[in-house]
Structure 1
Amino acid sequence: MKRILFYCLAVVLLVGGSVLPAFSQETLKTNKGQELPTPKGISNMLFYVQRDPNTNTVVYEWNLNSKGVPNEDEPVKIYWIRYADGGKKQDLNFIQRKFAYGLNVRKINAEKYELKFVSYGKRAFYLQKGPDGKFHVYTTINQKQAVVDRIFVRIEGGSFWVPNVVYAEFKGRETATGKETVERFKP
């Protein structure tokens, strides 16, 4: 069960870039040798998740209503960029939202939300306003507070429900220094 939950998180979190300053230009590849693209041109992107076995990417975007105010019922919009299908956007289906890539969201106050992946609730993330006045997602990476840019999950074999997760990698920037930080762990 633990592996199933982590796989779902991995699929959801295959992280990546945000609209903050870029991290290193190291190119990640799937276990089939495909280069993983970095989503571009998404003005409210918080972070993204990528995983083996393909280049499709799950994007987590700050969801504002028509007046530019956070949508309290759904502060984060989640969708695929289907690079394998020409880069089209596609909503998550029910199973993906409820068991893999979706988020459990708890409003703390008007400018802070706690986020936990439905598939892996062991690590909390916080959507909150940063010093630049924009919202970002924060968590602990290498025992320091950081802005999350990308999550990548390396999977080698296994099955859909019980994948062999080799590691998950969180990449971001330390809030105190802006320095890039990366943490890999085996769930």
Structure 2
Amino acid sequence: MKRGATRDEIIRATQELITRNGIRAVRVDEIAQTLGISKRTLYEMFADKNDLVSACLDDMSLRQQQHIIECRKRRSGNSLQKALKLMNEYIEILCKVEYSFLTDIRRKVVFAEHYDEHREFWIRELTEDLERCREEGLLLREIDARGFAEQLLGTILELRLNHTNRDGIRLFCKIILRGAATREGIELIDRRR
């Protein structure tokens, strides 16, 4: 048996297991066996499975936020294109994990704070892009950017949970954004084909 594993190794291995199999399906025994360590070693670093999963969710959220911030710096184009790119990033992240993981994190009370923080980050990011779209005359003035972002991201998650494929979700986003766009915004979306 391996002498030990670092906290980061444990977190990474657990992330891989829970995103592939769901939180409920992964047992502490399985995590320890994957790493070649004892359960005791795990419990020396984490109080219980929920503590370990919380550490995994914190790490995943931090890495996603850093990635999005970096992408924002590199994203070119008008604000409407940036909003579409951000939605595509969100879709990609949702498609990297299994449905059971998304269901588990959303429904388990102990992880509600993680879910809410993660959701709020995405809402803020998309709201910022949508507000710029409105300011640039690419989105209808009567659109409430935050409300629109909340509804759109919620619907994207529901589509993913209902097994809609990546392309179907992307097309849905494009159609919804097109419906909220001004004539100039519609022309930009249509040109992007």
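All of the numbers you see were taken from the coordinates with simple rules; none came from a lab. These numbers come from a predicted model, not from an experiment. Cβ atoms are built from the backbone, for glycine too; each structure is taken alone.
Numbers at a glance
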{"item": "Source structure (of 1, 2) for distance in nm of label points 7 Å out along Cα→Cβ at positions 61 and 85, computed value 1.6", "result": "1"}
{"item": "Label whose coordinates, when distance in nm of label points 7 Å out along Cα→Cβ at positions 117 and 141 is calculated, return 4.0 (choices 1, 2)", "result": "2"}
{"item": "Identity of the structure behind -0.69, -0.83, -0.90, -1.23 (criterion: log10 I(q)/I(0) by the Debye sum over Cα atoms at q = 0.14, 0.16, 0.17, 0.22 Å⁻¹, for residues 37-148 alone, calculated), options 1, 2", "result": "2"}
{"item": "Structure responsible for 1.07, with Rg/Rh (Cα atoms, Kirkwood Rh) calculated and labels 1, 2 on offer", "result": "2"}
{"item": "For -2000 (helix-only ellipticity at 222 nm (-39500 (n - 2.57) for each DSSP H run of 4 or more, over all residues; to 500), calculated) the corresponding structure among 1, 2", "result": "1"}
{"item": "Distance in nm of label points 7 Å out along Cα→Cβ at positions 157 and 173 derived as 4.0 - corresponding label from 1, 2", "result": "1"}
{"item": "Given 16.0 for mean count of other Cβ atoms within 10 Å over residues 29-36, calculated: source structure among 1, 2", "result": "2"}
